[in-house]
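Next up: the structures, one after another.
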Structure 1
């Protein structure tokens, strides 16, 4: 009975905090694809699609616990972490596109960059499964728990392959583009990208510290709002009227 009550509470939490991002991410992707269909809009919309997929997989994994298909819960959840990490690489590649927009950047280089990050992001599956970086089973009430190794490696990954490249591209973008109005949009986009990085950074802390009630409460009260704002600012910064 206690487990059932805790599980019902978890379903409510999931419904509130994980299904909502599916809707707003899908909406932004739809708005982008409806307006234009070019490499820039395809790239930016794929970020929102992957974000929606991340929360969709995480939600499905939670609801599967109460079904005969509960054995798939773990792998689907781990896949959701993979799509989360990989989704932020799309913003890195979009920044690269902005720098090379007037140069008609090579499609081969673009897709190689995407493939490069897709392969790098596989660290999630490697650490989570063979090295028990992610634990999710009935013994812990089906609440995901990450190892400190998973936390540390993920932070290093985010720093080296996401934050540092974005800092570099941000400076390059500001040098390439001129114009007061455009610079405001550039600043908005750059700010939103770094704001979005807070989500995976603190997500790993959240699941690595399951007994820290203060941090977990603060996370629930602040990070969902940060996610909405970051997604909206990404769309507003370069999702509107992008050539």
Structure 2
């Protein structure tokens, strides 16, 4: 089958580059760190009401912490890649990305940013001395919360990659039956999952080709008779 040959034998183009991956990680880990910070503060200050918790978190983020998160993540990625001896700078799988983040000393950088934020808050009396003292003495609780959240995120990435593989397999089975409704169902799930996962060099190429082929068939009103040129174009578009 023409499409099967394309999927199996013509996966030679690079899907992503280092910048794409770094930007994705900065965005994703930025959100994860934000949630981890929130959770850690709630653990340290269980008696504070919701609005107070949000206020404390926002004050820490906006006073010396938030401005340095992306820089800390970028530095960790660069240092981590160097530490594990990566040449291309591209991640081939989730475990490689996890190793790079751990090797880059991200938590140490975040610890320093947290110190900076707390000291600024204390100096400017943005939060009470009692709250400042509790956060300072319990800083490791916050860092543990952030680290746990990062680990959970990578676990979720692994799960999403597995789902992408399943949806791709299902799509191809529906294609063999020329069942466009079934293809559309799997394509919708595939497309949603692709938005949530770290761009990687090899893992997602087949999914991207499927995405291009699906659009091509849909634009031809469900016509499965694709030319060699059309199939080749679907493969070439995974840049």
Structure 3
């Protein structure tokens, strides 16, 4: 009788777990811009918030489809980092959405921001509706991060989303070549001579560009206060 009671309890617990977890398929719908520039597939690190906890896993080179289990009834956030450290591809899943999620470079920075928030305030993030957020702004990169998170934590997001202005600036001394951005919605640029200034119009955030022939990575950081910094380094190992 005691064994039967334990068995029923275990089965009930398993049933409850299954009933409150659902599978979600993550897809990379098209080659990453750097994959096209280099003609090689990337490997990735997947970091995701399942509505309760944050998990990290390695995704082998060339894998374009990943299945994970997430908590039903909560927002889930996914960030897929090329080579483990470049700007992420991002995606979101919430109740009522399709169980197939496309991971997109233009959603990566916002997904990373939500993952950082979920690491210390998971409940407000789990209640967020990305369907409403995406319907309210044209470009997630334009969202003012400090103001947005304050509204999420305070439960006042319904009053509106604060938007940043684009920052217009120029950079010189960039090595010559063809520079490809890691996001499809950011224009590439070419430099004939390193003394030629390059003009940018970007929202605050971090932007990366690859020059495949020289195997270089340009990182441009635009601050909320309009400050701009840039770094040129070797591309991470593929």
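Comparing 1, 2, 3, where is distance in nm of label points 7 Å out along Cα→Cβ at positions 99 and 139 highest?
Working: 1: 4.7; 2: 3.1; 3: 3.6.
Across 1, 2, 3, distance in nm of label points 7 Å out along Cα→Cβ at positions 99 and 139 peaks for 1.
Determine which structure produced the value 15 for relative contact order in percent (Cα under 8 Å, 6 or more apart), calculated from the coordinates; the candidates are 1, 2, 3. List each step's numbers first, then the result.
Details: 1: 19; 2: 30; 3: 15.
Traced to structure 3.
FYI, it's all coordinate maths here, none of it is from the lab. Since the structure is predicted, the reported quantities are computational estimates derived from the model, not experimental observations. Cβ atoms are built from the backbone, for glycine too; each structure is taken alone.
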